[in-house]
Structure 1
Amino acid sequence: MSTTTTDIALAPGTWAIDPTHTEVGFVTRHLMVSKVRGSFREVSGTVEVAEDITKSVVDVTAQIASVDTGNADRDTHLKSGDFFDAEQFPTMTFRSTAFDGETLTGDLTIKDVTKSVTFDVDFGGVGQDPWGNTKAGFEATATVNRKDWGLTWNAAVEGGGVLVSDKISLTIDVQLAKQA
């Protein structure tokens, strides 16, 4: 389903990311034959919705140490200097630079390297929770090359190929809460 700016009915103002209902996830190929999925469990941020929705600004921060692939050894490796180097670079950030209602472009910073990324956006809608709080949902997806951020570790596998693909699919499933 394609989203357009006329489909997005968000009240102007500050909307905070609801971390318990938001996931910043990724998928990569492992051994070039299967997929490994993971996410960052600690996410925060805001969306400053402008009167003109295309002028809105998105800020998201994920804590690298919260990476979770369901395998403790793999998570430890991802946090190490071979990949994210969580000790030296504890966060990954995204700040939007353009929004046209269907795509969101912004600066993704990992390991102090900033590159422009464009996400396809689907607007889930706006509703109220049982306590009267206004919520909104979006899903944003993009494909990136991890090497663009210096995430270059890999290992050759017998018969050709590599352990981890360069191509990474990113998905942000976000629920926002309207701030007073």
Structure 2
Amino acid sequence: MSSNALPEIAGYKPGTYNLDPSHSEVQFSVRHMMISKVRGTFGVKSATFVVPENPLETTVEASVDVTSINTSDENRDGHLRSADFFDTENHPTMDFRSTGVRYEGGEFLVDGDLTIRGITKPVTFDFDFGGFGTDPYGNYKAGATAKTVINREDFGLTWNAALETGGVLVGKDVTIELDLQGSRAAE
């Protein structure tokens, strides 16, 4: 099979899948003091995946609750919610809307528009179908993971502090990872 031929996806069932928030999470990591990484999470507010017969025609819309940011440090989380960073009072969500799906080099890539702090930029997520199956309650589920790296300054998240030893407190590149599960909507 060529690396661009679509793989068989076990249990693949077209339909509309709505977010199961108790089994979904958005994680991020960013360099701190240029020597380590700070990791955190956001709660996913909503997500809808429309999965047609052809996986390359899949569409994704998702909204993340930025006010739910959790880095295991209340003071840092408060600062991240402030106007220095996410300005959650004016921009309480981070939103994604896909513009296309590609299969290249043996991987699915989901292109789309990411909006953070009112600024929309194109991004590409490496996307992995985790699988499909029926839970013990008869609900048909789909799972997926996705990952991208963005430059936070492209989205107006420019606050930083110079360090006496050189470098800055917060790195520019932020890795975003999504673990998502959805339930197939009744037809």
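Nothing in this text is a laboratory measurement; each read-out follows from the coordinates by a stated rule. Note that the structure is a prediction, hence the values are computed from the model and not measured. Cβ atoms are built from the backbone, for glycine too; each structure is taken alone.
Using distance in nm of label points 7 Å out along Cα→Cβ at positions 22 and 46 for the comparison, can you identify which of 1, 2 gives the largest number? Don't skip to the answer; put the middle values down first.
On the way: 1: 1.2; 2: 2.1.
Going through 1, 2 one by one, distance in nm of label points 7 Å out along Cα→Cβ at positions 22 and 46 peaks for structure 2.
Work out the source of 0.85 here, i.e. which of 1, 2 gives that when FRET efficiency 1/(1 + (r/R0)^6) of positions 102 and 150 (r between Cβ atoms, R0 = 25 Å, to 0.05) is computed. Don't jump to the answer; show the numbers that get you there.
Values: 1: 0.25; 2: 0.85.
The value was obtained from structure 2.
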